[in-house]
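Just below sit the structures, each encoded as structure tokens.
A short reminder: the numbers here are calculations on the coordinates, not readings from a lab. Treat the numbers as computed from the prediction; the structure is a model and nothing was measured. Cβ atoms are built from the backbone, for glycine too; each structure is taken alone.
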Structure P
Amino acid sequence: MSKVALITGTNSGIGYSLALEFHKRGVKVYATDYQFSNTTLQTFKDLGIITHTLDVRNIQDIKKIRDVVDAEENGKLDYLYNNAGIVTAVHSTDITDEQLQDLYDINVFGPIKMTREFIKLVINAKGTIIFSGSVTKNIPLHCNSLYVSSKAALDQYISVLQLEVRNYGVKVIEVLGGMIKTDIFNNSMNTVPDDSIYNFDEYTEIFQNRKQALDKNNHKRMPADIFAKRVLDQVEKSGLNTFRIFEGGEASRLYYIPNFLPRSKILDIMLGMFNLNFNYRRHLPAEKI
């Protein structure tokens with residue numbers, strides 16, 4: 001009898017590649033997302049991958065798909081892969097209430113709710129719960145305090161979860177991704193709100209070109225299909241005490257380098273990436289300098 005996997009966030013990128021890779025390995029796949037493109041739906045249909053619309057912010061959606069899997073798979077789920085996530089690029093002091101709620105609902109509360117609702121099915125299968133983490137949780141990534149803080153929060157949840165369910169024979173793994181060829185960071189905003197403390201010409205002219213700065217590292221990014229294959233290779237070899245898996249371009253280096261560099265150097269590097277390492281007070285009225 002084939003194993004069963006449920007993956008969130010499979011319309012594109014890493015989730016899409018994970019669904020295909022699980023399928024290649026003979027695993028029955030439930031691919032979920034809050035919406036699917038016609039192309040993705042057709043590809044999955046042709047392969048026999050089961051699709052369900054699932055918004056991880058909606059507890060009723062989660063319970064509905066849980067009940068479907070429970071009924072169809074005799075109460076067992078071998079792999080729960082919490083992959084769904086978003087990036088909202090915004091300065092820390094410009095975050096709106098809506099942005100804060102939406103990102104944490106998807107990146108943190110969603111995986112927690114998914115795990116709570118599916119844990120009994122995973123226990124019944126002595127299965128594995130996998131989370132898409134990020135090496136950026138250790139890095140002050142410019143305009144991504146929401147994203148990196150969500151991954152840091154999730155990291156601590158995963159750590160305690162492993163402690164609590166290991167003795168049920170359930171594996172809990174965090175995949176710390178490095179540089180990967182997906183569009184998740186390409187949808188980042190390139191404008192500054194009118195009332196922002198960063199709304200001055202010297203800053204905004206440079207800031208509008210931040211995507212070009214990110215694109216300089218494209219050659220280091222691992223294709224999503226290769227990433228998915230290498231991740232599942234590691235998952236299959238993992239044991240009950242395996243916690244973190246590193247994969248993607250520069251993953252281990254990006255994770256550990258903050259431990260060895262002075263904080264001042266890290267800040268200079270991160271600001272220098274975007275040519276934003278200059279004295280911002282220059283734009284203030286003379287009496288406030």
Structure Q
Amino acid sequence: MTRKTPWGGWQWLVPMMAFLLIIELWPFLVMLDQSVHYLSYTQPGKNGQFIGLDNYRKAVFDDDLFHGVSVTLLYMLIALPVEFVAGLALAVLISYHMTLKRIVMPLLLIPMVLAPVVVGLVARLNLNPDFGLLGIMLRELGIAPEGLLGTPFNAFLTIVAVDVWQWTPFVTMIFLAAIIGMPREPYEAAVVDGASRWHMFRRITLPMLQPIIGVVLLLRLTDAFKVFDQVFIMTGGGPRAATDLLTIFAYKVYFAYWNLGYGSAVVALLFFISFVMTFTVMKLVNRMSRGKA
């Protein structure tokens with residue numbers, strides 16, 4: 001007979017949980033402490049002075065911060081639906097023609113294994129109108145003589161396109177795994193009844209994918225909200241702040257203006273917005289799961 005310990009196995013989890021709490025909670029508490037103090041390397045005379053919620057009040061009325069929020073939300077509202085539709089369409093297409101899997105899957109893995117820094121650097125070099133391969137081609141065709149990163153509108157669409165290119169394969173692979181794992185009986189019955197592929201997708205595949213859609217939405221929403229690397233390398237937030245995402249704004253406050261107190265308040269607000277969105281999507285995912293059950 002095996003003898004049960006009073007901890008029930010928790011003794012193996014406690015050290016790791018304590019370690020995670022230290023490396024996650026301690027920096028967060030330091031950030032909150034900095035957000036209620038005046039900390040600026042440009043005006044160090046008042047450093048360490050407790051100012052309460054002044055940094056948060058400043059952030060609430062900061063037009064640059066609201067611009068960063070609006071750019072981030074617009075970025076997400078365009079990129080995520082495109083990734084969902086394209087990823088789901090590719091997954092369904094591959095599931096109907098499994099011979100494509102051997103050809104398509106290696107190609108889908110390429111964007112996923114590249115670091116965001118590499119993606120941003122490769123995109124910036126290739127889109128340069130002076131020496132970039134794609135940039136020179138577009139310039140010669142007269143499509144974008146100033147470069148795709150040279151104007152606010154083109155730059156914004158370009159960072160969205162790069163995000164779609166990098167993360168659509170991720171969405172595709174999750175949906176494809178879910179579709180392959182679905183029971184075949186409903187499809188076989190639908191074929192016997194003479195149902196079309198569109199009818200089977202709308203009546204069988206899509207309802208069974210609802211929980212997976214919620215999970216993918218949660219993963220992509222949280223990741224898109226904190227995107228920084230590739231956008232910063234490609235544009236640095238420009239031109240004319242057209243790609244100045246909330247994360248880039250927070251970086252500038254920290255490392256361009258060296259205002260650590262205000263930057264901590266901005267990051268705390270970013271965390272709060274991210275938490276609210278994540279909590280809302282999780283509630284939606286749970287509701288989808290209960291509805292399916």
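Quick one: relative contact order in percent (Cα under 8 Å, 6 or more apart) came out at 29 when computed from one of P, Q, so which one is it? Let's see the in-between values first.
Working: P: 18; Q: 29.
Working through the options, I get structure Q.
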For structures P, Q, which has the highest computed value of percent of Cα pairs over 27 Å apart? Q
When P, Q are compared on FRET efficiency 1/(1 + (r/R0)^6) of positions 237 and 277 (r between Cβ atoms, R0 = 35 Å, to 0.05), the highest value belongs to Q
Which of P, Q yields 29, 17, 15 [semi-axes √(5λ) of the Cα gyration tensor in Å, for residues 21-148 alone, calculated]: P
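A value of 1.5 was computed for distance in nm of label points 7 Å out along Cα→Cβ at positions 53 and 69; which of P, Q is the source structure? It would help to have the intermediate numbers written out before the result.
Values: P: 2.0; Q: 1.5.
For distance in nm of label points 7 Å out along Cα→Cβ at positions 53 and 69, the value 1.5 is produced by structure Q.
Suppose helix-only ellipticity at 222 nm (-39500 (n - 2.57) for each DSSP H run of 4 or more, over all residues; to 500) works out to -13000; of P, Q, which structure was it derived from? Can you show the working numbers first?
Details: P: -13000; Q: -22500.
Working through the options, I get structure P.
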